[in-house]
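S.K.: Have a look at these structures, which come just after this line.
Just so it is clear, none of the values below were taken in a lab; they were calculated from the coordinates. In this text, all values refer to a predicted model and were calculated from it rather than measured experimentally. Cβ atoms are built from the backbone, for glycine too; each structure is taken alone.
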Structure P
Amino acid sequence: MTFDLGPALLFCPADRPERFQKASERADAIILDLEDAVLPDAKTVARRNVMAADLDPERVIVRVNAPDSDAFAADLEALARTDFRTVMVAKTEDADSLSAFDDRYSLIALCETARGIHAADGIAAHPLVTAMMWGAEDLVASLGGTSSRNADGGYRDIARYARARVLLASGAQGKAAIDAVHIDLDDAEGLENEASDAAASGFRASACIHPNQVAAIRAAYRPDEETVRWARAVLAAADAERGVFRFEARMIDEPVLRHARSVVSRAV
């Protein structure tokens with residue numbers, strides 16, 4: 001199984017079924033959230049909403065509670081009564097914790113604690129994991145910190161390390177990487193910059209928490225016309241060349257051609 005849902009993944013609280021359809025229409029995929037977005041006394045109703053949801057299973061991710069939580073078993077029982085098979089596992093901390101799933105499921109491991117980030121390599125190697133995501137706020141909380149960002153809005157070093165580690169662990173295993181949400185809804189420039197950096201760095205998608213963030217994420221992952229023109233032209237030129245060659249005043253080798261292929265794939 002591979003991950004190919006598109007760049008904008010929108011969280012939607014599973015206890016708000018009136019939002020399901022709109023969220024699904026606005027984003028590339030919807031993440032029905034049974035975890036942090038749902039209060040403990042609303043989780044039973046949230047599970048019922050997931051079981052009753054009339055949504056395309058190919059475009060739905062269900063985020064379940066952490067494997068060591070009291071809610072996990074009930075989440076899996078509810079999930080088994082649906083056609084939804086792409087599951088985001090909150091607070092994944094080791095590969096063994098994913099043994100509750102069988103090969104019907106495609107897993108997105110959410111590494112958002114110190115233990116989860118530390119174990120990212122082993123988690124990414126799990127055969128059911130098709131994608132990895134990281135989370136900043138839970139990570140900092142697990143370390144006893146108070147904020148993942150500096151006063152200027154940029155990530156602190158520990159968050160940047162976690163982001164890079166999950167991206168590298170995913171890539172080493174040929175899995176997709178999903179960038180964390182940008183929680184400041186009024187910071188449009190920050191969202192655009194982070195999504196652009198995610199796309200350029202190799203993330204396959206970015207998660208978001210509001211429909212208004214979808215367009216910016218899609219735009220960031222979509223290469224501009226000039227970049228697409230150059231990528232297609234250099235790939236065409238490579239068909240007639242052997243080894244390293246010069247193209248438009250630039251030396252071209254295989255890594256550059258791989259960049260060009262990535263650009264073309266994102267332009268489709």
Structure Q
Amino acid sequence: MSLFNDNLKNITILNLTIVILVSYIILYILGQFTDFINQKWIYIIVILYFIFKLRDYSGDFENDLFNIFSKVDLKHVLLIVFANIFFSYGMLYVANYFVVSFPSLDFLVNFTVPSMSLVSFAPLISTVVISPIAEELIFRGVLLNRLKIYVPTIFAVLISALLFGSLHNFGSITSAVVFAICMAIMYLKTENICVPILAHFLNNFFAEIIRIIDVNELLFTDVSVMLIIGILAIVSAIILLSSIVKELKKLNNK
């Protein structure tokens with residue numbers, strides 16, 4: 001058992017909440033003087049907090065990092081990642097259809113097709129590197145582990161996944177919840193936070209690459225492309241849901 005993972009479990013939701021709230025206050029004050037400050041800085045502060053709290057176990061973290069594939073296969077990780085990406089596009093299509101069909105509700109759902117503008121390096125780093133690290137530490141490393149103390153593991157997985165999904169906008173909530181459940185299962189099976197961090201990194205990386213390559217927005221304008229992605233989304237949904245049900249049953253039997 002990793003000492004890093006053991007001590008990660010000891011970080012309480014209360015302490016983490018205080019860090020996040022203090023970060024919000026500090027960044028809100030600084031934001032009055034500069035446009036450089038945004039909410040992504042909260043993630044950076046959170047990561048720094050974890051580094052400080054777990055500084056005595058850096059060697060164990062390196063060991064977890066180097067042994068990331070000791071309990072999970074890269075092919076399995078990639079399958080889950082790409083299935084989630086296709087599924088997420090399917091959910092975006094459903095959300096887009098919903099908004100088009102009920103335009104009067106647009107102000108409620110605030111659905112927007114992801115921007116296909118030129119690449120900006122800082123947001124790319126934030127999305128691909130910073131967000132996966134911070135979100136996995138928060139939602140799987142702390143929230144999931146602490147919830148497990150008070151409720152059955154399945155409920156802990158579902159509650160943490162729903163909270164993760166609540167951070168996403170309309171069209172991405174369902175796919176975010178499913179993705180979070182997959183990450184929770186990976187973490188529980190491996191007891192290595194580096195595994196979901198890697199999967200989350202790959203998910204965001206490939207999603208950003210697809211967004212950047214699709215300069216003509218074919219994924220949201222070309223009927224043939226949308227049909228292919230839609231079929232892949234359905235297949236992915238079947239794979240993900242069947243896998244989730246199977247793994248949750250295993251967790252329930254433990």
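S.K.: From P, Q, which structure was mean count of other Cβ atoms within 10 Å over residues 81-88 = 21.9 calculated on?
M.R.: Numbers: P: 18.4; Q: 21.9.
The value was obtained from structure Q.
S.K.: Ranked on mean count of other Cβ atoms within 10 Å over residues 73-80, which label among P, Q comes first with the largest value?
M.R.: Largest value of mean count of other Cβ atoms within 10 Å over residues 73-80: P.
S.K.: Here is a follow-up. The value 29 for relative contact order in percent (Cα under 8 Å, 6 or more apart) was derived from one model only; which of P, Q is it?
M.R.: Q
S.K.: Here helix-only ellipticity at 222 nm (-39500 (n - 2.57) for each DSSP H run of 4 or more, over all residues; to 500) has been calculated and equals -22500, so which of P, Q was it run on?
M.R.: Q
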